1. Using the calculated result 0.25 for FRET efficiency 1/(1 + (r/R0)^6) of positions 74 and 274 (r between Cβ atoms, R0 = 30 Å, to 0.05), pick out the matching structure from 1, 2.
2. Which one of 1, 2 has helix-only ellipticity at 222 nm (-39500 (n - 2.57) for each DSSP H run of 4 or more, over all residues; to 500), as calculated from the coordinates, equal to 0?
3. Given a computed value of 18 for relative contact order in percent (Cα under 8 Å, 6 or more apart), which structure among 1, 2 does it belong to?
4. Taking 1.00 as the value of FRET efficiency 1/(1 + (r/R0)^6) of positions 218 and 258 (r between Cβ atoms, R0 = 25 Å, to 0.05) derived from one of the structures shown (1, 2), identify that structure.
5. 36, 29, 20 is what came out when semi-axes √(5λ) of the Cα gyration tensor in Å was calculated for one structure; which of 1, 2 is it?
6. Suppose you compute distance in nm of label points 7 Å out along Cα→Cβ at positions 282 and 306 for every structure in 1, 2: which one lands on 3.9?
Structure 1
Amino acid sequence: MDGKSMEIVQDLGLPKIMDLKFSPLGSVLATWNNYMVNREGGAGMPNLHIFDVQTGEIKKSYIQKKQINWNPEWSADEGICVRNVNNELQFYENNNFEQVANKLHLQKVSAFSLAKGSSPYSIAAYVPGSKGQPSFVRIYRYPHLSGIQAAVATKSFFKADRVNFFWNQTGHSLLVLTSTESSESSYYGEQGLHYLNVNGDSCLVPLQKQGAIYHLEWLPNQTEFILIHGYMPAKTTIYNQKCEPVFDFGTGPRNICSVNPQGTLLCLAGFGNLAGNLEFWDLKQRKQLAQTQAADTTHFEWCPDGQHLLTCTTAPRLRVGNGPALQRHGSGWEMATVSGTTRAP
């Protein structure tokens, strides 16, 4: 669809698409639909399709039975693309899907993450533990993927049913959030946070309060990260690359943090089952500037100017009188406009 005229410019002819993903530069579109078997021949039908956005033609089709981790990952410049296929990561270069340019074979690899930084590209791979063996995450630098010494960093750990990856923008440092479905101490399971970098350093991030990890984010300097964790009121702390606490925001009803596009202001907020408090901090001076509230917020984001914050409430959280609200920074943070009614998709 053309963004200006809102006219349909290309029909892909796939009526049952369940998920899709554009490459970072928008040159390629990947789609996924439920796996089906041909009734006549009994063979599986390709359900992952790679489209050329300009022509609408299919560049390549694959069979991808499960929707979990179906989507390929691209580097920011689309120099490489990665897929997880039967215990190996397959790499394609410059969106040429006719030929596998490189492979990383890891038995039982279940998740991976490609850093968005420039070449040399960093790739993290996760292999779950089994039969008393620990799980582990390894970092590789493309194209050096083969050999015992190919991994530039490794971190092993127990108590992990799934992992989430958080790269900094340069692709040099990685935070790995591990989670279990349940544990002896909590019905909600346990979490752990691990740090690795391409220099080979790795460690467990020491949490300052027992409880869940709600949110984490790399700061604009890419050498520090902020972490919100612990039973409510949650603890909010800035750590350096040695995983040492360097600044403490204290405790409060918070479960999310966000830095404005200019990297000057930090918003600490408490949404969901919290009251919707918003705290605004000067990142350089690390001083609180103002505080306000946006109750029942289901989504929020910074405006490009870094001086306004948009919050909204959608159904079913609130079915009547909901809509967007704009927080404006003048002498202090205040509500600027409230209008409309918004329904959840």
Structure 2
Amino acid sequence: MTLNTFKNVLFSALFIAISFVGYASESPENENDKEFNAKEMIMHHVKDAHEFHIVDWNGKPISIALPIILWTDQGLVTFMSSEFHHDDSGSHIVEKDGMRFVKYHEKIYQLEPNVQELAFDDEHHPTNASLPTDLSITRNVFMMWVSVIVLLLVFISTARVYKKSDHKIPTGIAGFMEPLIVFVRDEIAKPMIGDHKYKKYMPYLLTIFFFIWINNIFGLIPIINGANVSGNIAFTLTLAVFTFLVTTFSGNKNYWKHIFWMPGVPVPMKIFLMPIEIVGMFVKPISLMIRLFANITAGHIIILALMSLIFIFETIAVAPVSVAFSLFIGLIEIVVTAIQAYIFTVLSALYIGMATEEAHH
């Protein structure tokens, strides 16, 4: 590991600690001298949000507002998340086009007519407000757009280098990208799909590999403060569905024959195996979805839990241990960002290779 990498990781750990101090200072629980709620803090930082909360300065939050887009019974409503003044308790009301909205636990509710505040049932669910269709640009959505732009710039720049070079010698960004692209081709696509069919699926495999990797890297940048894209189950579900669709539509006669009428086994066994194979078709993308989601989320939660020890024990003496272990987990997380992208891509290629494999005689 280079010195610059170590400095960046150390800065990340310290920045996270500063962020927690800011969060603790802004929390209503601290104002009332109540016990620090580690679970609430962790979930607050891991889940998606309508703004980028950078840090608290002199008791005031410094945030980057994002556009809120709501579809209600009365039509489309848009405004900036800053109008909620960083309130997530449902106490601040935003009035737009004769409608009133509140934000409670990162969900935006539309209050019923003549209602001034949220009312809750025994399970603490709002009873006098409805959930409009939320089409807002949340921080996860925003960071996905950023990652798409970065990937387009990188790959277009790489392609231009080869287009202008007569000898195809990679320079600049192309020199960095070529080994990675060759790795995906030679170590993932060819072994899993085969030398004769891999080219057809290379664009998809390269897309998911770099898309997952760059979003995992963005999730480690402290200033983004919780843009945990790969730790969002909807994100991993969408990628898994794409792999499922590519696998399903690529399946040949031999693939479907092994699912619905397994060759080479007695008829009773064929009937027994058929439902198992059908279930297996859906278990594969589900395992992809859960594996990526769980591994990325677990790393963030562990770091947040370790830093929470400072506030749980209410002593700065725990800080060196918490920061040291958080730094160690942070180093592992840097490796995990690439490993999880690799595993998702390998398994996707494996499933595609199983669907396109020809019968052996």
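1. Among 1, 2, the structure yielding 0.25 for FRET efficiency 1/(1 + (r/R0)^6) of positions 74 and 274 (r between Cβ atoms, R0 = 30 Å, to 0.05) is 1.
2. This figure was derived from 1.
3. Computing relative contact order in percent (Cα under 8 Å, 6 or more apart) on every structure in 1, 2 gives 18 only for 2.
4. 1
5. 1
6. Corresponding structure: 2.
Rule-based calculations on the coordinates, nothing more; no lab input. Only a predicted model underlies this, so the values are computations on that prediction, with no experimental measurement involved. Cβ atoms are built from the backbone, for glycine too; each structure is taken alone.
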